[in-house]
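Structures follow.
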Structure P
Amino acid sequence: MNETSLDEFVAEKGQSEAARLLGVTPPAIYKAIAARRHIRVLELSAGVFQASELRPFPSQATKLQVA
């Protein structure tokens with residue numbers, strides 16, 4: 001199994017092919033890279049890829065409440 005960042009995967013495969021292999025649209029790939037999301041792509045077998053994202057928890061900033 002081979003694991004790479006989304007940036008490296010797109011550089012190797014091209015944006016359209018990367019999107020097709022991951023089952024998303026090319027604009028979704030562009031937006032994920034532009035937003036600097038931490039997405040890793042894992043090659044499960046020849047030609048089968050899976051992407052996962054590491055996100056902080058909670059994913060949205062919590063606002064402090066002043067009493």
Structure Q
Amino acid sequence: MWTTSGARAEVVAEIHDGGRLAGPLAGRRRPSLAAANGGRGLWMIHQLCDLVEVRATDTGFTLRLHMATA
């Protein structure tokens with residue numbers, strides 16, 4: 001986690017996970033409240049953050065979350 005400065009100051013958090021995403025739009029569509037397989041966390045991240053970057057690799061995926069400080 002770090003902060004940036006300049007015209008658009010923000011807080012950035014980076015998280016790496018060894019799992020796999022179900023599809024390219026994971027977290028973009030609101031999951032059903034009755035869904036037993038989760039998916040709500042990534043959806044909430046997209047609702048709360050100004051920018052969400054997702055990078056998939058052979059070892060899992062990395063999320064980079066951006067939130068403006070002002």
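Derivation of every value follows stated rules applied to the coordinates shown; laboratory data play no part. What you see is a predicted model, and the numbers here were worked out from it, not measured in a lab.
So helix-only ellipticity at 222 nm (-39500 (n - 2.57) for each DSSP H run of 4 or more, over all residues; to 500), computed for just one structure, reads -3500; which one of P, Q is that? Of the structures listed, the value fits Q. If relative contact order in percent (Cα under 8 Å, 6 or more apart) is computed to be 39, which of P, Q is the source? The structure behind it is Q.
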